[in-house]
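**Student:** Below are structures written as structure tokens.
All of the numbers you see were taken from the coordinates with simple rules; none came from a lab. As the structure is a computational prediction, the values presented were derived from the model and not from experiment. Cβ atoms are built from the backbone, for glycine too; each structure is taken alone.
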Structure P
Amino acid sequence: MFLFSKLMRSTTLTVFLLLPFTTSQAKIQYVTIGTGGIAGVYYPTGGAICHLTNQSRSTDKFHCEIKSTPGSIYNIAGVRSGELDLGVVQSDWQYHAYKGSSRYVEQGEFKALRSLFSVHAEPFTVLSRADSNISFFDDLKGKRVNIGSPHSGQRATMQVLLDLYGWELTDFATALELNPSEQAQALCDDKVDAIIYVVGHPNSSIKEASGACQTKLVNVSGDKISALINNTSYYRKAVIPGGIYRGSEHDTVTFGVGATIIATTELADDIVYQLVKSVFENYAEFIQLHPAFNELNKHGMVSDSLTAPLHPGAVRYYKEVGLIK
């Protein structure tokens, strides 16, 4: 997975170095970040954060570790329950969790939720078989579609579009809930006509599918999508550049969100301060750890797509270095 195999080797080595059988081991606090499936970008994002944090000498009292999860919805629930200390989540579901809106109405406002920083952009991505006669999102009706695994952000965002278009799952010939590691093969085995993914690009799952069979990216645009973007603060127009994947030489127009790192006020200010500092002081190394990070800049990371307040530990660092006033 791009540069991540090298990263994970170094992260694993760090784990062994931090686990000698000494009395100091008991003093180490473990901080867990919920990510996503290994075929997505959340998993290497969490790995990159933990790698930079664990190699810093100033973080020797805590150790960052990653957990592969179904994605955003699971991560928000895990952070809320205390199962996870940190999570990588889509900005739309960060917004709804904090506000207690959409799928979180019954749970109510998650006022302890805090942002640390944002990372890569995540376009809503539809990849279809070239022989499926699907060129636009509207063409998915009546087709066999993988709508995303339960508890993932992509599945939840797909539901937003179903509501927008007035569709039910029965409007598809088949609606599967495969996880990202299964969907490429399902597409190329002709079990589905299209797959849905909210993900940063380039992505290994999309690359796998487009390399193994004839596929094309599908435009997600039109009046309904424009209204969705205009009426919300967390959706924005997105373009997947042409030429990234075989079969999709031209730009694909869609909408998207941002991937964000969250915690709660329960996570100690000093831990958040040191973790954020480790990433931002090694910014040049961080953006090299995955191609999806290529367009990041520090100012955008502390402002774009953050729909919950910044954690006090993050605020402390950002003020020290002049990223915020």
Structure Q
Amino acid sequence: MHVIRHTEDMAPENRSGVVALGNFDGVHIGHQQVIGRACQLASAAGSPSGALIFEPHPQQYFFPERPFFRLTPFRAKTRLLEKLGINFLAALPFDVRMAERSAESFVTDILVAGLGVSHIVVGYDFRFGKGRAGDGALLQAMGADLGFEVTIVDEVKSGEDTYSSTRIRDRLSEGDPAGAARLLGHWWSVETHVVMGDQRGRTIGFPTINLPLEEHVEPALGAYAVRILIEDGPHKGTYDGVANVGRRPTFNKADVLLEAHLFDFSGDLYGAHAAISFVEFLRPEQKFDGLESLQAQIAKDSEAARGLLKDLQEPWMSPKT
């Protein structure tokens, strides 16, 4: 997949493509329908398929004081979009120029002149341009004049539940990563670099890697069964484990940290890039009366996590178009 950050970097072979538009935070099942439709139309037309997103997310630009909310920061989103099979990703900077750009200018300057689109695919609720003035109807009207087609994908539901990033954040805040996965079509994960911790875990027989949440939304505090992908270095590979998201009240800490213990692993992972997939919530965070009781609880959590994760496959759902 070819990634561009500016329209002038658009490769000639990717012009005249079918492009899905959206923020795609989480790349959930609803998003997968939009992107899957773009890939299907591109294949039928013999055209390249692509997606256009903004980076940073527009909400980060307009509301920088708000807590982190993203399900998938840029690297994670790129990995998921590539898995869906698009040929290129236009990750355009969302800055003051983009924020002030009218919907009509976005169509003529970015979509037509910049990307050279032949077909646009959007979700039913997609909005764009200054003041969110643009929508699918405007795209269809301008496409008729400027020579590109538009497909609007209807709302996608699971029973009475709409697939949406907001509902997924709600599931995570409620300690329901399995429910979030059913809406995402894949496990929710935190992707970041391993940092130096206080190394207390190794003194009680459960060494951990420490990972800052950075731009990720904060899930419910507590213990989780997790699957850990180490993406680089000599220990590259996938491991099962148990993780804790919390303030570590036993040690009177206040900052939220993600700590993960990898089963049957020994080695140094400092600086490695890791993706921690949250599979199941085990228990809320609690304060222990000492290291011995903490050690006993981690042993129980590890046993429970091993049972849950044995032979478990990630629930990646292919787009239905």
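**Student:** From P, Q, which structure was percent of Cα pairs over 37 Å apart = 16 calculated on?
**Tutor:** P
**Student:** Also: Between structures P, Q, where is relative contact order in percent (Cα under 8 Å, 6 or more apart) highest?
**Tutor:** Comparing P, Q by relative contact order in percent (Cα under 8 Å, 6 or more apart), the maximum is at P.
**Student:** Of the structures labelled P, Q, which one yields -10000 when helix-only ellipticity at 222 nm (-39500 (n - 2.57) for each DSSP H run of 4 or more, over all residues; to 500) is computed from its coordinates?
**Tutor:** Computed on structure P.
**Student:** Kindly point out which one of P, Q the value 2.0 was derived from, the read-out being distance in nm of label points 7 Å out along Cα→Cβ at positions 90 and 106.
**Tutor:** Only structure P yields this read-out.
**Student:** Starting from the value 1.9: which structure in P, Q was distance in nm of label points 7 Å out along Cα→Cβ at positions 42 and 122 calculated from?
**Tutor:** It traces back to Q.
**Student:** Which structure, out of P, Q, was FRET efficiency 1/(1 + (r/R0)^6) of positions 66 and 98 (r between Cβ atoms, R0 = 25 Å, to 0.05) derived from, given a value of 0.60?
**Tutor:** So the calculation was done on P.
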